[in-house]
Structure 1
């Protein structure tokens, strides 16, 4: 796995190895990330954005956003293996100062006064954790007005109160783009 574009293009990320079976680590494939970021560029993102990466896993999505001009990324994952991978990848990219790693579950997200313009959610497939996590993020102040939410799952995941902007399918992966109210 590597960074696809931007300042850190070509940087090889830490290997998931055996991963963490309980955490269902499943990094977004390079070709899906490349296509996703091409779509995001059409929305003027991630350049200049604050990013929230929920269910961050390896942190590849947030790191890709930092590489492409995001100003800050907050990574949220409660898995011990995932937290180690995120910290290792931030260190490899020399982006520790531009990032925060929260060691909590997405359903325990603390309140913030620094809302994000771009939110990534890549929860374990088929568990329908994305919608509740988006609603909690909104309630806790993480979503800027008109924030763009990118949700990856095995099926499209509409969220009541959020407008669906786009829907893409890559094999068994569905990417749903939502706009915050």
Structure 2
């Protein structure tokens, strides 16, 4: 496994070593010791989640705040997505900046999203099965988020606006300006 740190400190693209032959392929999708060597600490994952979405679905931008904050290790097991992480750590020099990475069943890449980040993805294939590990359990009272189409963030979801499918919750989510004012 190879770790590539993005421009956002602590946020890593992980590329597995894939062994292929006429029978198919094999790769190690998770190895605690290798991940610890890349991150510099050992995350303790406590929950796995999986979702399936159709083309055009945009999920996010979500996070858990405070003591229920979550780091995530995300990957796609079927299809392809544009995965986005936005740094919202209060004193970070990259506060408000984002990274977008294509994750697919074909490239087998993963993204490690540290605590203190908004996270979301858009489905750019016919459908996608998205899988992620979390290092803290879900807590409804700790939910926070920003509208994924917020113009201040200017995220390229690689979809035409007419094709985007958002939940009512995400459509009505707060602006990044309102989110920032709560952090001040």
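Bear in mind these aren't lab numbers, they're just calculated from the coordinates by the rules spelled out. Only a predicted model underlies this, so the values are computations on that prediction, with no experimental measurement involved. Cβ atoms are built from the backbone, for glycine too; each structure is taken alone.
Numerical summary
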quantity	calculated
Which of 1, 2 leads on Kirkwood radius over Cα pairs in Å, largest value	2
Identity of the structure behind 0.95 (criterion: Rg/Rh (Cα atoms, Kirkwood Rh), for residues 44-107 alone, calculated), options 1, 2	1
Ranking 1, 2 by FRET efficiency 1/(1 + (r/R0)^6) of positions 12 and 172 (r between Cβ atoms, R0 = 30 Å, to 0.05), the structure that comes out highest	1
Among 1, 2, structure where helix-only ellipticity at 222 nm (-39500 (n - 2.57) for each DSSP H run of 4 or more, over all residues; to 500) as derived comes to -7500	1
Of the structures 1, 2, the one that 28 was derived from, the read-out being relative contact order in percent (Cα under 8 Å, 6 or more apart)	2
Origin of the value 2.5, where distance in nm of label points 7 Å out along Cα→Cβ at positions 28 and 84 was derived from one of 1, 2	1
